[in-house]
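Given below, in the form of structure tokens, are the structures.
Here, each number is a calculation from the coordinates, and none is a lab measurement. Remember, predicted model here, so these are calculated numbers, not experimental data. Cβ atoms are built from the backbone, for glycine too; each structure is taken alone.
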Structure I
Amino acid sequence: MAHIRICLVTDNPSYVTHWIWQTESVHARRLHRLIVGLDIEWRPTFNSNQQSQVAILQLCVDHRCLIFQLLHCHYIPTALTTFLVNPNYNFVGVGIKGDVEKLEKDYGISVKNVVDLRHLAADAYGMTDLRNAGLKKMCEVVLGKEMEKPKHITLGKWDNKWLSEDQVQYACIDAFVSFEIGKRLNASGVMLLNKVN
């Protein structure tokens, strides 16, 4: 498994636009079939009548990760909304349908071509129990690696303006592992086209 080399944490739309431009430049030969790991985080509430807005959007392509602090940005850059609906890109994650619905509800951000890795892995490995697995289990089965997801970080204050080093690492790893699983399953010959069940 590769390693994360670049992780941009920002609430600045111009930096997001530049990250997208650089990522598309680096992967210019693959733009017709780009795989992008996607995840979101928000501050958990323990009130069933209220749910916090998405605080951060995590994207990962190869060794390049972006943590965009949506809650603190002044506007959503056009480059991001265009990137997320590009018909040649496949956005992969675990439980991604719920993430995409929350992005749409909270910010009006649409994402096309989403692939739930659980269904893809269940089909590829013939293991129906993977349809309900979390990212940690998926990492173990598909990549053969152990992944830590400490509760104190999972349930942390994702709406903070300044994220801790542990939060940044956690957020990058989630998107990166989703990317790596998507890449691995695609490399196995499984098609990644609009597969959300």
Structure II
Amino acid sequence: MNRLTAMLGIAYVAVMAGVILIGPLGYPGYSSLHQHISEMGATGAPHGPTISALFIATSVLLIAFWLLFLRALPFSAMRTAGVILLAINGLGLLGAGVYACDFECARNDPSVAQQLHDLFGGLGYLSGVLGLFMLALGLRGLDGWSRLFPLVMICAGVAALSLPLIAPEFPWHGAAQRMLETAFMTVIVAVAMRLWRSSAR
């Protein structure tokens, strides 16, 4: 089961990183520094439906990864709460994929879909950041997992600093969102590698 869980995490990172890195190539004029990732899946975007479908697919991988990860750890209220919050981040991604934002995620006279997109995405990110902190604290002192504590805590700090900067009012919100996603993906890769090694014993 640990190996399957690890594969789900790596698959999520591979697909999401592909969307983030390759997606802009099919969107003339798109800026990864100044535009949100969601704009690639927006209504009217060159490959909007495809990108939104990938958001939905990756959300399923992400939710499954975190929920299965719970089985690999002894029970702790802190760890369980942290992992559930990280799974809720996956639900936020799912909602953001189902409800695509308006073209270029414009905030002037937003549609219902745009408002739901922002709601799901915002709550998902907030849950994910809180989840990273709780997971880090839950791993501290845990046999076989404590070495991940500094990395997860650093990533939680990076995510917390990046979160307010993804607001569209900040000129570099695209870069900030990618820093936030990188923090999440770094933790996922680290956890997946630890699970994979444990399955080989």
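-0.60, -0.70, -0.79, -1.04 is what came out when log10 I(q)/I(0) by the Debye sum over Cα atoms at q = 0.15, 0.17, 0.19, 0.24 Å⁻¹, for residues 65-152 alone was calculated for one structure; which of I, II is it? Checking each candidate, the match is II. With distance in nm of label points 7 Å out along Cα→Cβ at positions 17 and 121 computed over the structures I, II, the top value is the one for I, the highest of the group. So semi-axes √(5λ) of the Cα gyration tensor in Å, computed for just one structure, reads 30, 17, 15; which one of I, II is that? Going through each structure in turn, the value belongs to II.
Computing distance in nm of label points 7 Å out along Cα→Cβ at positions 33 and 169 gives 3.5 for which of I, II? Label of the source structure: I.
Of the structures labelled I, II, which one yields -23500 when helix-only ellipticity at 222 nm (-39500 (n - 2.57) for each DSSP H run of 4 or more, over all residues; to 500) is computed from its coordinates? Only structure II yields this read-out. In this comparison of I, II, the computed figure 3.8 for distance in nm of label points 7 Å out along Cα→Cβ at positions 57 and 137 is attributed to II.
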